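S.K.: Take a look at these structures.
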Structure 1
Amino acid sequence: MRSGQLKYLITFQSETFTQTDTGQQNRTWVNVGTAYADITPQRGSEKRLGLTVEGRQQYQVTVRPFTGLTQSCRILWASPVGNKTLSINSIVPSPKAFDIIATEVW
């Protein structure tokens, strides 16, 4: 993989839970690391839910191998059209790169 293809800086975050004094659990996200990636839109769809419309956009994200990356992580991406949060659907590892399929829901 050529470094020129990795043009977008993304942040990986892992979900953690903390407990308050009253025993309630709060979900927080902790940065695992940052990496440069190649991000390619794959397909999009819209679905009606009553009076609202839910949109989904799927992306293929390619990064160099990264330790600590799991399917329960999420990706933060400052795209050219605005900030996006992507949930990871699958990770396909190879010796030189990870191919990640991730979805944005809005």
Structure 2
Amino acid sequence: MAIAGTWDRIEHFDYALFDQRLVGELNIEMRQTMGETPDAQANHWHRDLVHLSAQRLTELARVIWMHGRTDRKLQKDIRDALARAVSRREIDPNHLKPDVQRQVTA
């Protein structure tokens, strides 16, 4: 949900989860870098995939399609999760965009 804290407005969120070992099996370099979300803890989990050619990106997409798990978080669920994170002081509401801040602090 940390990435939702960077949005201009809250929307549905589609995503895929996959084992990061798949990236290594494709010989794609992964670097740990700091994320840029309002959630300081989640920022430590960020990874960049570097030196991606079109071919490697296509292979990664295929592997994620075949072995990943896709899901969708509804707008309401994202709003509720952000509101909980704000109330637990995991996210500073002052780092949220105005429309998102209004929705999660109301």
Structure 3
Amino acid sequence: MKIKYFAKNLRLTPQIQDYIENKINKFLRISKRILLARIDLNFNPQYTQGKNFEVKIKLEVPGKDLYAVASAKDLLLALDEVEKKMRVELSNYKDKFLQRRKPSQK
């Protein structure tokens, strides 16, 4: 699996990159069919409600792409939240994939 990073208005440090890689590698436990992971990190200081950090994850898997978006006041909180959302998306994808592979019993 290949991981692409895109950061807007913030610097992507090696510590953040390692944290993200650990989160993304957990997805491989659910499904080995992930081809590409795209991580978009955005910091917008003009948000007044405190959710300045936005994280988007796009996973390319055979059949369709999976998306998850989360916003929070801290980058690590946003990463944790988007990981939870993507885990649900990936589990749903895996369940649908396994249902299609099972032969119907009549």
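Values quoted throughout were computed directly from the atomic coordinates according to the rules given, and no laboratory measurement underlies them. This one's a predicted model, so the numbers in the text were calculated from it and none came from an experiment. Cβ atoms are built from the backbone, for glycine too; each structure is taken alone.
S.K.: Please state which of the structures 1, 2, 3 yields -11500 when helix-only ellipticity at 222 nm (-39500 (n - 2.57) for each DSSP H run of 4 or more, over all residues; to 500) is computed from it.
M.R.: Checking each candidate, the match is 2.
S.K.: Another question about this same structure. In terms of percent of Cα pairs over 11 Å apart, for residues 26-65 alone, which of structures 1, 2, 3 is highest?
M.R.: Largest calculated value belongs to 1.
S.K.: Let me ask another. Upon calculation of relative contact order in percent (Cα under 8 Å, 6 or more apart) from the atomic coordinates, which of the structures 1, 2, 3 produces 26?
M.R.: Only one of 1, 2, 3 returns 26 for relative contact order in percent (Cα under 8 Å, 6 or more apart), namely 1.
S.K.: For structures 1, 2, 3, calculate percent of Cα pairs over 17 Å apart and state which one comes out highest.
M.R.: Of structures 1, 2, 3, the maximum of percent of Cα pairs over 17 Å apart occurs in 2.
S.K.: If you don't mind, there's one more thing I want to ask. Thinking of 1, 2, 3, which structure, once distance in nm of label points 7 Å out along Cα→Cβ at positions 58 and 82 is computed, gives back 3.7?
M.R.: It traces back to 2.
S.K.: Using the calculated result 4.2 for distance in nm of label points 7 Å out along Cα→Cβ at positions 50 and 74, pick out the matching structure from 1, 2, 3.
M.R.: The correct label is 2.
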